[in-house]
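Visitor: Structures incoming, each one as structure tokens.
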Structure P
Amino acid sequence: MPAIQAIFAGSPPAVSAPIEEFASRPEGKLVMANKEALMKAGMGLYRSVAGDLGVLFNQMYVHPEELKAADAAGKLLELAPPFDSVNPSVAASGENHPSLQKREVPGGFKTFTPPAVQQPPMVAPPPAKAQTKLMTARVNAQSPGSPTSGPVPGAGRLLNSILKQPL
């Protein structure tokens, strides 16, 4: 199958097909009959989140996490074009066949590098004098005081602690 040859060459590194329809076709039966051999040769299988689309991919060029990310973003068909469009175009490519092109072959399976998370800008801590003042206010707010002190003198510790201003 020309599409499988293209996947081995890494151009494209993956193809997709509707699972239900592809399973009844001769190509699908051939892929499923040789599933173990394909997996040993570095191929991988991926089922879309919706469950209706299957992807055959070369693990030297595509990591399964990339497929998951593309599927979640709704761009799975960009990474894994449909089998029915790849197979005839590769078959008709002649001298431009992907397996005849010189390209660098990876030394192993592709590793996944998660997208970089942007860190918020660092905020300088407040000056030491402000930190000391804040800590003193916190300590003073924790001490209960006498029943005749606070916002309502003579009302008791419970009411005074409730009426204290929060920091």
Structure Q
Amino acid sequence: MPLTVVDSIATVLMTRLSTLIGGDEQTDVVEVIRPSRLGNYTPKDLQIVVTQANPDRVTELDCPGSPPALCWRQVFNINCHVMPSEMDATSVDQLSNQFAADVVKVVTSPSTWHSFGGYSINAEWLDIQNMQTGEACDGVTVPIAITYRVSENNPYEVRA
């Protein structure tokens, strides 16, 4: 079954983030997931949960044609869970900073990282946000905004 352009972008993002599982970076991630409608996951230490915000239209980047190309900006929130052992003396902030840095490093590793395999026209990092529940799970959310175009009548067709 073909994927929409936005889901193709998400697939590339998930693939890059998955390189943190048993990879060469300082943060050894246990899993990278996109939750189902019911959010069927349990927060774990060094887990990445990728969620989507509402898409925004970017009309000034639309392109004429037959059919015209519509431009969208999709924010993906890369939620990095940090739940160290009570015996771990390392600062949660230090672990969160390291986790966020490793996320940025693997997502931007190819020189044309912003094109997400040819599906997008640009990508930019947004402000990192601390996740501090005060209970079981801390960490950071690393949002990335990805801009892409599709045919007006076909969200499966990428347009430059």
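Derivation of every value follows stated rules applied to the coordinates shown; laboratory data play no part. The structure displayed is predicted, hence computed values, not measured ones. Cβ atoms are built from the backbone, for glycine too; each structure is taken alone.
Visitor: To which of P, Q does the computed value 4.6 (distance in nm of label points 7 Å out along Cα→Cβ at positions 68 and 132) belong?
Guide: It must be structure Q, since only it matches.
Visitor: When you work out relative contact order in percent (Cα under 8 Å, 6 or more apart) for each of the structures P, Q, which one comes out largest?
Guide: Top value of relative contact order in percent (Cα under 8 Å, 6 or more apart) goes to structure Q.
Visitor: OK, next. In terms of FRET efficiency 1/(1 + (r/R0)^6) of positions 92 and 124 (r between Cβ atoms, R0 = 41 Å, to 0.05), which of structures P, Q is highest?
Guide: Comparing P, Q, the top value of FRET efficiency 1/(1 + (r/R0)^6) of positions 92 and 124 (r between Cβ atoms, R0 = 41 Å, to 0.05) belongs to Q.
Visitor: Taking -6000 as the value of helix-only ellipticity at 222 nm (-39500 (n - 2.57) for each DSSP H run of 4 or more, over all residues; to 500) derived from one of the structures shown (P, Q), identify that structure.
Guide: The correct label is Q.
Visitor: So mean count of other Cβ atoms within 10 Å over residues 36-43, computed for just one structure, reads 9.1; which one of P, Q is that?
Guide: It must be structure Q, since only it matches.
Visitor: Determine which structure produced the value 2.09 for Cα Rg over 2.2 N^0.38 Å, calculated from the coordinates; the candidates are P, Q.
Guide: P
Visitor: Something else about it: Given structures P, Q, which gives the highest value for mean count of other Cβ atoms within 10 Å over residues 44-51?
Guide: The structure with the largest value is Q.
Visitor: When distance in nm of label points 7 Å out along Cα→Cβ at positions 4 and 52 is computed for each of P, Q, which one produces 2.7?
Guide: P
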